[in-house]
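In what follows, structures are represented as C-alpha cells.
Readers should treat all values here as calculations from the given coordinates under stated rules, not as data from a laboratory. These numbers were taken from a predicted model, which means no experiment stands behind them. Cβ atoms are built from the backbone, for glycine too; each structure is taken alone.
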Structure 1
Amino acid sequence: MSLVKRTKRSETHFGQVVIGPPGSGKTTYCGKVYKFYKEKLNRNVEVINLDPANENMNYTPKIDVMKLITVEDVMTNLNLGPNGALMYCMEYLEENFDWLLNQLVLIRDSYLIFDMPGQVELFTHHASIKNIFTKLEKLSYHLCAVHMVDSHYCSDPTKFISTLLLSLSTMMQISLPHINVLSKVDLLKKNSSKLDFGLDFYTDVLDLQFLLELLDDGPFTKKFKKLNAAMVGLVEDYGLVSFVPLNVNSDKSLLQLKAAIDKANGYIYGSGEERSIQALLSCAVGARTETERYDADFM
C-alpha cells in the first residue's frame with residue numbers, strides 16, 4: 001500500500017515554500033529564518049532542501065533532495081543542459097514522492113521551511129512542483145508560498161512590470177496561499193535616488209498608470225504602448241499582487257514577514273513563542289532618531 005494512503009490526515013503540519021528567481025536570496029533567507037525562529041521564537045523548525053543544485057547551503061537540511069538526485073549527475077548521464085536537468089530532477093522527485101514523504105512523516109511537531117530551486121519555469125508553467133505540494137496539502141500540510149524577488153527591480157520600470165507579471169503567474173500556477181516578498185530591501189536605502197516613486201508604491205502596487213507613463217516614455221518601450229497598457233491592465237484586473245519588504249538582517253522585518261506568513265497558512269503559535277515576540281518588540285521601546293525612522297522604512 002502506498003505511504004500516501006497510509007499517512008494519517010489528522011496530523012497537521014505547517015510551513016513555507018520559499019521560491020523565486022536565482023539570486024533573490026532564497027537560501028540566505030532560509031538559513032536566517034531557521035536561526036531566528038529557533039533561537040528567538042522558540043519554534044521547532046526544520047529546513048528541507050528541494051534544490052538539486054544547491055551547493056551553498058548556510059544550514060543543515062533535515063531532508064536533502066541531493067541525496068536522491070542532483071543536477072550535475074543528470075547533466076552528466078543524460079547529456080542535458082542545466083535547465084533541462086533541473087526540470088528532470090523535479091519530475092523525478094514527483095515520481096518518487098514516497099521518498100520525500102517517508103522522511104517528512106518522521107518530523108514531528110516542527111515547522112517546515114522548503115528551500116526550492118530558482119528556475120522560474122518550474123513555478124510559472126511546469127507542473128511537478130505544483131503536483132508535489134498539492135499532494136502534501138491533501139495530507140494536511142498547510143503551506144504558504146513565499147515568493148522572493150530582488151528589490152533592485154524597483155529601480156527600472158520594465159524590470160518591475162516583469163516582476164509583477166512573474167509574481168502573478170506564479171501565484172496562479174502554484175495555487176498555495178501566497179506572499180510576495182521584495183528581498184534585500186535594505187539595499188534600497190543606498191540606491192533610493194534611483195527610484196521613481198516611494199517604497200509604498202512598489203510594495204502596495206499602487207496606481208500603475210504612473211508606471212505606464214514611464215514605460216511609454218522609455219527609449220526602448222515607448223513604441224510598445226499597446227503592449228505596455230495590456231500588461232499593466234492585466235496586473236490591475238487581477239488585483240492580487242502586493243509585496244512585503246524584507247531585510248533579513250532585521251528582526252523587526254523578519255517578524256513582520258512571519259506574521260503575514262502565519263496568517264496565510266493558519267499557523268497558531270504557542271505561549272512560549274508569544275512571550276519571545278513580546279520580548280523582541282519591547283527592545284524597540286523609546287524615541288527613534290531621524291535616521292532610525294528612515295531606516296525603518298526600508299526594514
Structure 2
Amino acid sequence: MTAPIEQASENIGATNPLSLYLARLAPSSQSTLRYVLQDAADRLGYEDMNLEDIPWHQLQPEHVTALVATLRRDGYAPNTSSLYVNALRGVMNEAWRASLISQDHLLKMRSVKPIAGTRLGRGRNLRRSLIQDLMGVCAADPRPQGVRDAAIIAVLYGSGMRKSESVNLDLAQVDFDQRSLEVLAKGNKQLIKYAPAWAFHKLQAWLDLRRECLPEGQADDPFLFNRIRRGGHITRERISKHAIYYIARQRGAEVGVRIMPHDFRRSFITRVIEEHDLSIAQKLAHHTNIQTTASYDLRDDNERRRAIDRFDL
C-alpha cells in the first residue's frame with residue numbers, strides 16, 4: 001500500500017486528535033474503536049508506534065484509499081470497511097477542530113469512500129415457540145442460573161434492549177407498576193423501555209431468589225443481574241456483556257439453535273412490525289431513522305420460505 005507518512009513522534013499533548021475522538025465515545029465503544037484504529041495504524045505502517053504518538057493529522061486521502069484497498073483484498077465486509085473509514089474520519093474531525101488541519105484537508109479526507117456493497121445479515125428471528133423453549137430449558141435448570149437466565153432473556157426479548165443496556169440496569173431503574181425500564185442507551189440517551197407482564201414475572205422471580213440467598217441483615221444489590229460462580233454461588237458483582245453473550249450461546253445450544261444476544265432485539269423489532277407496523281417498531285426501538293428499523297425486519301426470509309413451501313407436488 002502507499003508508503004506511510006513520516007513517523008514523526010511529535011507530542012501534540014492536549015490537542016491529540018485520537019484522544020479527543022475517543023473521549024467523545026461511550027466506554028463500550030472506546031475499546032472497539034481503539035482496536036479498529038490500531039489495526040488501521042498497523043496497515044498504514046505504524047506497527048512500531050504507540051497509538052497516541054501517531055501523527056494522525058498528517059494522514060492524506062491516498063493513505064485512506066490504500067487502507068480501503070487492503071481491506072477489500074483481505075475480504076473485509078463493507079460494514080467493517082465503513083467502521084474503519086468512519087473511525088479515521090472521526091479522528092480527522094477532531095484534528096480539524098484542534099486547528100491541526102485545514103477544512104480543505106478535512107473535506108478531501110471525507111471524500112474517500114469505504115467498500116461499496118452489502119452482506120446478508122447474520123441474525124435470526126427467534127419465533128415465539130423458540131422463546132418458550134428457552135424458558136423451558138431455563139426452568140429445567142435447578143441452579144440459580146436458570147432463574148437468572150430466564151429473566152435476562154425475558155428482558156432482552158420482551159423490551160428489545162441491547163445487551164449493554166441490560167448489563168448496566170440498576171434496580172432503581174425498574175418500575176414494576178408501569179412495567180418499564182429506564183436505560184442509558186447509545187449516544188448517551190436516557191430512554192424508557194417497556195416489557196410485557198410475563199417478562200416482569202421472570203424478573204421478579206430472579207429478584208426473589210437473589211434476596212433469599214442474601215445473608216441475614218445484608219441489603220440487596222443495587223444492580224439487576226449478578227454474576228454467578230460455579231456451584232451456584234450468587235456473587236455481589238454485576239454481570240458482564242461477555243456473560244450475556246455466553247448465556248445466549250449456551251441456552252441456544254440447549255435448544256439446538258445458534259443464538260447471539262442481538263437476535264433478541266432483532267426478533268422483538270420483527271414481531272412488533274408483524275403485529276403492528278413499522279412506525280410503532282421505530283418508536284419502541286428508539287431508532288432516529290426508520291430505515292434502521294426496516295433493516296431489522298426479518299419477515300422477508302420467513303415469507304419467502306412459506307411461499308416456496310406452498311409449491312407442493
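Listing for the model above:
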| quantity | calculated |
| --- | --- |
| Among 1, 2, structure where relative contact order in percent (Cα under 8 Å, 6 or more apart) as derived comes to 23 | 1 |
| Origin of the derived value -14500 (helix-only ellipticity at 222 nm (-39500 (n - 2.57) for each DSSP H run of 4 or more, over all residues; to 500); candidates 1, 2) | 1 |
| Given 31, 16, 12 for semi-axes √(5λ) of the Cα gyration tensor in Å, for residues 111-222 alone, calculated: source structure among 1, 2 | 1 |
| With Cα Rg over 2.2 N^0.38 Å derived as 1.06, matching label from 1, 2 | 1 |
| Structure with the greatest value (metric mean count of other Cβ atoms within 10 Å over residues 175-182, set 1, 2) | 1 |
